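K.L.:
I've put the structures underneath this note.
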Structure I
Amino acid sequence: MQNNYNIYIDLFMEKEKNSQSRKTALIIIAVITALFLIGITFGVIYLAKSDAQITSQVRDIFIIILVFESFLIGAALIILIIQLALLSNLLQNEIGPILSSTKDTIRTVKGTSQFISERAVRPIVSIGGMLAGGRKLFEIIGFLKNNNTKE
């Protein structure tokens, strides 16, 4: 019993450590984001006060960065379209036949169960019903004694 409590305590402590590490990671991410935004703000203020040549050079650098980013987004979209085409091909050529064979199997099982029900189960049930009725008849007439009497 004590061993079970130790396991629960260990699991609780492990969850507590995981939640503490998550909180620490979130705080670190928040601090880095705040520092980044403060840096951008100071950079914009510095560029606003500087001369036109420095501002145009920084603008050109940002335009180059945006073009590179657009290139990366375009490549990612192309990869996404290719993956969607592969998924569509997979669904049509591999999943479709599996579903078709599953439907055929279900039809076969349904037919088999109906056949067994009609040819084996129904006659056995009807014979059992006739035997129970005949037994009850003999009990009423008095040829058999009722063994299920309650005392």
Structure II
Amino acid sequence: MNMNNTAKRIVMGVIGHDIHVVSNRIIAIALREYGYEVCNLGVDNTAENFLDAAIEFEADAVIVSSLNGEAEHWCNGFGPLFENADKDHVYRYLGGNLVVGNKPVVEVVDKFLKFGFHRVFHRPPNLDVLFESLEIDMLNGKA
């Protein structure tokens, strides 16, 4: 992983009424170790909280997590919210246990891509896929 990401700014947090904060803190620590500047919103956020923070922090990317399966409710319209605020250049990532039940991963990913996320990680086996995708996207520039 490229450790020279000091110019890249990440807003991250947990969406909805989800209090699963441990993985959120681990991701924030790892991002800082990789040289990113991180604004961690913590838990209990709305899409609007992420947009406001992305504007204020001048973020290059937003990382949204949800572990309680309620992302479908909280993330619908996430992309258009950013687009309407002229922030469609900000990469949008979503990961965790995104839906309740055992829906096929391809179906879940497709749904959230249609909600306006650039990368979706439903029940990933580890965090490597996030960090690898982030590095590639940050090297490529704006979304």
Structure III
Amino acid sequence: MNKPECKTHPNGTKEWWLNRDLHREDGPAVEKVNGDKAWFLNGKRHREDGPAVEKVNGDKAWFLNGKRHREDGPAVEYADGDNYWYLNGEQHREDGPAVEYTSGTKVWCLNGQEANPETIADLWLAKNIYCIYNPETGCLEFE
């Protein structure tokens, strides 16, 4: 099996390439001089044990096979506090809003489509978990 070749740019940024694709299995395929890192496999952003993008400013993004994806939290976490939930590249969250802005604004989505919070509560009911949407708090409340 071929091993990726490391290319170091004049500014010090390092990239690992295999067959014309960014690719590295034992660490980030891109290491920028400023400390930003990105993981790639076969030219697609991909990492199974953490975020595939880590920026020095604190921004993080999880990817699997080139698609934003995370099952145990937001797939995109911005340092300013904004959070975005994705599954298989689509904005999706079944237990709350798929987008939470630091301003307090929330957006509810299922399978990439904006959804009414009550629809999400109905989904939970269908799964035998009792909850209601409280429009005053903008949150699901579980009983």
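K.L.:
Upon calculation of semi-axes √(5λ) of the Cα gyration tensor in Å from the atomic coordinates, which of the structures I, II, III produces 37, 16, 10? Walk me through the numbers before you get to the answer.
P.N.:
Numbers: I: 81, 35, 12; II: 21, 17, 15; III: 37, 16, 10.
Comparing all candidates, it corresponds to III.
K.L.:
If helix-only ellipticity at 222 nm (-39500 (n - 2.57) for each DSSP H run of 4 or more, over all residues; to 500) computes to -2000, which of I, II, III did it come from?
P.N.:
III
Read the figures in this text as sums done on the coordinates, not as results from a lab. From a predicted model like this one, the values you see are computed outputs, not experimental measurements.
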